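Visitor: Following are the structures in question.
Throughout, read-outs are computed from the coordinates displayed, never taken from laboratory work. In this text, all values refer to a predicted model and were calculated from it rather than measured experimentally. Cβ atoms are built from the backbone, for glycine too; each structure is taken alone.
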Structure P
Amino acid sequence: MVSILFFLDVCILLPQTLKVSSKSCEKFLEQALETCCISSSVYDKTSEMLDTAYDWVSQEIQEKLYPHLQSKGVNKLTPRDARVFEEFFNERRKQLAAIKSPSMHFEMLSQIEQWTVDGIHKIKLGESIQAGAFLATLLSALSAVYESLRAPFEAIEVKNITPKYDIRSQVALLGVKKYEDMVHLASAIEYQFSNNIWVVFITFDEKHILHHQRRLLEVCALHCCKPDYAMDYSRDISREDRPIQYYSKISPKSSEQQTFAKVLENSLHLSITVDTQQMQ
């Protein structure tokens, strides 16, 4: 049986806004985690998005939450003060929506908001907590939220790849417009042919990646799909020859396929213009 690896897109590693997508991801990762990996470009992008979200939420809390409490005349917090935080978090959410921030910002903000409200409700009746002390604990909780969001992708193997310029260019010629997507896809393609092992790129990105699904397969022999279909792809691809042998057997090759084969020959020093069925 031919070996297969699943390369995960950034969106698979981030919290899903739709419940159905979240369940789809969970089910897929339960089934296939041992055969999943991420390219270094996906790892770097996910880390960047998480760090940016943390920095923003942390700064908003440190600079604006205490003045907000003071404006409400709150110096000590009691179990009846949960609603004093509602306006603060709603305003932050409006800011994020106005600048069309990534979902990671909303997820981190929502998790720390939930922690805040739960923390207020846990204060015993008749007791209170100094606002400053509560905010210090809140920032510690934010660090814990950050680590919990980071943990899932830290557990996945990273493939260190800097895809060749010509391979990135081939992806761009297929219509993929976002530079980061070009790099993620080119990394998957380069790994696939360098190691002669099938790669399936797993993503929810309909607009920028799955829209080009057919062309990526026809020209670059890269399979892309949603998590829901991943195991079906794995079953079907396992019956195929390995990538180099598969591509060598395409006959006649279209002009785009011939160009792609030449790119692989020049960039990776592979020959896939002739039948290499006997290659191991």
Structure Q
Amino acid sequence: MRIQTFSIVVGTEACNARCPFCISKQTTDAGVPGNMALQERQRIDRNFKKSCRLAQLCGCVTTLLTGKGEPTLFPDEILGYLTLMEKYDFPRIELQTNGIRLANRSLDTQLEWWYDRGLTTIALSMIHWNDEINKSVYGSERKYNLADLTKLLHEMGFFVRWSVTMLDGYIHNSDTALEMIREAKRNKVEQLTLRQAMATETTRNAQVNEWVRKHALVNTEVDGIVNFLGHQGTKLMTLPHGAMVYDFEGQNVCLTDCMTANPDGDDIRTLIFFPDGQTRYDWRYEGATL
């Protein structure tokens, strides 16, 4: 069995953005706790160490601190996980965030601590390179300048990934993808991910699911972007779950989707550690446990 990414769910479902396409509201809420007793916390830390060892034995290179909500609302928990991970020496440790608390400079000290504990990459979620468009979809709290935050994170020593959810009317064809790529290159972004929004077959939130169905790219739009990258860029690799990585005018570009499972074979795209101490391998199904 091989594991590509070890994802760690930080905190609860609390969030300071209001994305209408929120994948977390569609997938299982298993393992997202309220307050917990010390004895329970110790048990979870023990299970986390076991999950780290499993990821290590299965060749996992990348770990991702993420959340069912916004992980930076729980900075002490991020530090705790990073501290527990230190002895496993994972080469790449990433944090997925909407960037709001990083941009308002409320976590500068914590960012330094996280860096010292091995955090390598900040992945900023977005739908567009334009700040006002991002604000209109993510909510009024998302009012920062993307270029300024990217520069700040670079100055602090982090690699930066722009993680773009592609939606109809935003980043949805070869022209908008090209502008997104060139904007990333202008800002010296190390990695750019273009990710299809996808409605789930079963959902906890029918309203979010319906919004995604209405705004997701159709197959012809996706095919157009794939053909554009294939002809104008250089394909570097195909990852085990089907994501394609390109070089485009010197910019790293990954084209992927937001789902997990490949029921054929024993390779796991994402090993997921939930805050209840359970380890799963799919965001959608509580039964996908190890």
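Visitor: The value 81, 32, 27 for Cα extents along the principal axes in Å was derived from one model only; which of P, Q is it?
Guide: On the way: P: 81, 32, 27; Q: 54, 43, 37.
This value belongs to structure P.
Visitor: Additional query: Assign the value -10500, calculated as helix-only ellipticity at 222 nm (-39500 (n - 2.57) for each DSSP H run of 4 or more, over all residues; to 500), to the correct structure from P, Q.
Guide: On the way: P: -18500; Q: -10500.
The read-out was computed on structure Q.
Visitor: For mean count of other Cβ atoms within 10 Å over residues 103-110, which of the structures P, Q scores highest?
Guide: Values: P: 19.2; Q: 14.0.
Ranking P, Q on mean count of other Cβ atoms within 10 Å over residues 103-110, first place is P.
Visitor: Computing distance in nm of label points 7 Å out along Cα→Cβ at positions 95 and 239 gives 2.0 for which of P, Q?
Guide: On the way: P: 5.6; Q: 2.0.
This value belongs to structure Q.
Visitor: Suppose you compute FRET efficiency 1/(1 + (r/R0)^6) of positions 135 and 231 (r between Cβ atoms, R0 = 30 Å, to 0.05) for every structure in P, Q: which one lands on 0.05?
Guide: Derived from the structure labelled P.
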